[in-house]
Structure 1
Amino acid sequence: MENSHPCYILVVDDLADNLVLIKTLLEAEGHRVDVADSGALALAKIEASPPDLILLDLMMPDIDGFEVTRRLRQNDQFSSVPILIVTADRIVEEEQGLEIGANGFIRKPVDFDELLKKVEAFC
């Protein structure tokens, strides 16, 4: 089912399989999706073309999702862009992500119905 209000969504994850899977799912719903495989690339893409929503992995080798979120929240231009943190880390508390400014949390493996509901809430 295509979304009646498509969004421009940036998916950030250092694992190519995760990027392809989530991108394919969201594009099937009618969204425009771009991907970044690092925090540094994500920040550059956001600077060039701010998305309507960011799906952000926490554990990445260069700039992790916590730092990406902090930097975006400190920049007035991007401080209101919604961020959904997507992580496999069972130790990370949802509170940590929300404290730094994330708007929501999705655990891996991703439940696609949950993902779509959360995306729709911001699009």
Structure 2
Amino acid sequence: MFIKAARETEIAPGGMKAVTINGQDIVLCNCAGSFYAVARACGHAQARLERGALTGWILTCPLHYAQFDIRSGLALSGPAPAAPASAHTDPAAPELHTGSLKTWPVKNEAGFVFIDPD
């Protein structure tokens, strides 16, 4: 069942808006007039993704710069490593991984964005 989440005009093209629907924290993304819904928290350090940057389909986490495809939630790159303390820093260390984001079906109707949170 789709639930009204926001007015389309509340989310400028290239913009994002955090909402909570049925207890789930979600970020609505507007990519050139197409709307997408992804989990609000990055899987790496729980950063709030609406504070990041949306460039086309790519959402960049504001904390460690992990990137996600908002169409599928797919993690495109993991968090950037901190400046190495030594030459032996492993850039593929487990703490530098993140999972893909959960996504939800979205539809637009009568100037509103609706999400199916089930």
* Which one of 1, 2 has Rg and Dmax of the Cα atoms in Å, as calculated from the coordinates, equal to 15.4, 57? -> 2
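Could you figure out which one of 1, 2 the value 22 for relative contact order in percent (Cα under 8 Å, 6 or more apart) was computed from?
It traces back to 1.
So distance in nm of label points 7 Å out along Cα→Cβ at positions 12 and 36, computed for just one structure, reads 2.0; which one of 1, 2 is that?
Computed on structure 2.
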* A value of 0 was computed for helix-only ellipticity at 222 nm (-39500 (n - 2.57) for each DSSP H run of 4 or more, over all residues; to 500); which of 1, 2 is the source structure? -> 2
* Asked: Which of 1, 2 yields 13.4, 49 for Rg and Dmax of the Cα atoms in Å, for residues 60-107 alone, as computed?
  -> 2
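All of the numbers you see were taken from the coordinates with simple rules; none came from a lab. Since we're looking at a predicted model, the values are computed, not measured. Cβ atoms are built from the backbone, for glycine too; each structure is taken alone.
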